1. For which of 1, 2 does distance in nm of label points 7 Å out along Cα→Cβ at positions 161 and 241, calculated from the coordinates, equal 2.2?
2. Compare distance in nm of label points 7 Å out along Cα→Cβ at positions 209 and 225 across structures 1, 2 and report the one with the greatest value.
3. Can you tell which of 1, 2 yields 79, 35, 33 when Cα extents along the principal axes in Å is derived from it?
4. Quick check for you: by distance in nm of label points 7 Å out along Cα→Cβ at positions 81 and 137, which of 1, 2 is greatest?
5. If we compute Cα Rg over 2.2 N^0.38 Å, for residues 73-232 alone for structures 1, 2, which one ends up with the highest value?
6. Quick check: -21000 is what I get for helix-only ellipticity at 222 nm (-39500 (n - 2.57) for each DSSP H run of 4 or more, over all residues; to 500), calculated from one of 1, 2. Which structure matches?
7. With distance in nm of label points 7 Å out along Cα→Cβ at positions 41 and 153 computed per structure, which member of 1, 2 shows the largest figure?
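Any read-out appearing in this document is the output of simple, stated calculations on the displayed coordinates, not a laboratory observation. In this text the structure is predicted, and so the values were computed from the model without any measurement. Cβ atoms are built from the backbone, for glycine too; each structure is taken alone.
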Structure 1
């Protein structure tokens, strides 16, 4: 899948730069040279950001639950609560995402908003979904990178479509010849489809991010009012992209940003007696070492 995605990006880049606008740099027309140079620089930067965001999304661990984590004040309380779960008359509201949650597959407690990923075989912090395009689970530590990949891929597809639209029309009219003309035609069709699909994905994920909701939680959110994690558009955006405007468009987190993200999940507990995990906790350091 990685080779397919990178191949599509490379195919598109070839159609725009080497096949179409690159040769215009030798046209002798200063206006055409300047315009072509702007296109080449712009599209090259876009492709770099697409590939960077994509590979980081693929290679970044989305964040797992540290061994031994539980939401209670001490280990004894965790054992008592685990015994209570086995009682037939024990009741808790399964609709409440803030309840203490135990994963039967991992045989371990998991934090709020964590879900078991059947593909990777473990619980993922703030799991959104497993994406076959990135062959990775999208969760707490790579959701930003996934959104940036969608954003840059949408910009790239849109740019390709409009930059090559006139060339495609010439091809259909029989005015464009040469070995590169089929590349241009196929690239326009492909990127038009990607442009529409990515627009839909971006709108959906922006709506969820604006409410601080994941794809999995989207179905829970309709049953819970008010949604307990919605802190307003600005705070919800900063929870994913951080507070540094310089790094909003770059697919990486600083070590401090990773620590804060992990603390935001592992600090939360499912009950009033939940364990408060500080940013300097060994559990946080354990998770940082895993990612």
Structure 2
């Protein structure tokens, strides 16, 4: 038994082996696919056939290696107003969704963190309850609610509050409403994780010193929950930029989003290089806030360890 235990301890994975698992996961399922998409973005379009052409080409005598990069896709994106407007529109929708989720989610997260621990888990379950059903089904449910002949309009008309259906579907209102609904839990959970760990004695001390509730919130609660605000904002903003299902089903034909453009380029136009270039620019753009957040967290940890 002692010998078996010594063998198991000898082959026990160390810290490096444990850390290597998520890095290996990112390498296989993020970096490698991204490099494939990046490779396709520099290729020439071949109608209805994925452009798996080689970027490295030899001359006839195999003595010279040439790198063939087609930059026309990227140049076209930065010179075409449609793509520029699509990026701007996607950023606007994602930014509005993030701010709305923050304004709505912060009071909810704060209330859950300060409620009785006996019912705290029940409230958290209610926040996560939408994840128990399909995302697509939830969007279809909103379609049934917001359509001109939907539940809300029929109810208001039966009560005599309106004489004709309200325009709540296939416009900016329905887009923002469903976006906020879909991504609100992603904001609440990180905020709750930080607010629940906050030392309440600080609030009691501020109250004893005569600080008003708003000043206590502004000078103590809000700064201590800053990391939760940043984490929740990134969890909402990053996927909202590339959202496809919600703009396609409830946003209407006038809504410009990156996800819809990618779908059209890949499946309608069969232009894999252009679609890959659009996706590459979007990924590179989103890497910037991720890197800044990682740098901020690193500095925070270094400051705590000093």
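1. Details: 1: 2.2; 2: 3.8.
Computing distance in nm of label points 7 Å out along Cα→Cβ at positions 161 and 241 on every structure in 1, 2 gives 2.2 only for 1.
2. Details: 1: 2.7; 2: 2.0.
Biggest value here belongs to 1.
3. On the way: 1: 79, 35, 33; 2: 85, 80, 44.
Working through the options, I get structure 1.
4. Details: 1: 2.0; 2: 4.5.
Max of distance in nm of label points 7 Å out along Cα→Cβ at positions 81 and 137: 2.
5. Between 1, 2, the highest calculated value is found for 1.
6. 2
7. Numbers: 1: 2.8; 2: 4.1.
Evaluating distance in nm of label points 7 Å out along Cα→Cβ at positions 41 and 153 on every structure, the highest lands on 2.
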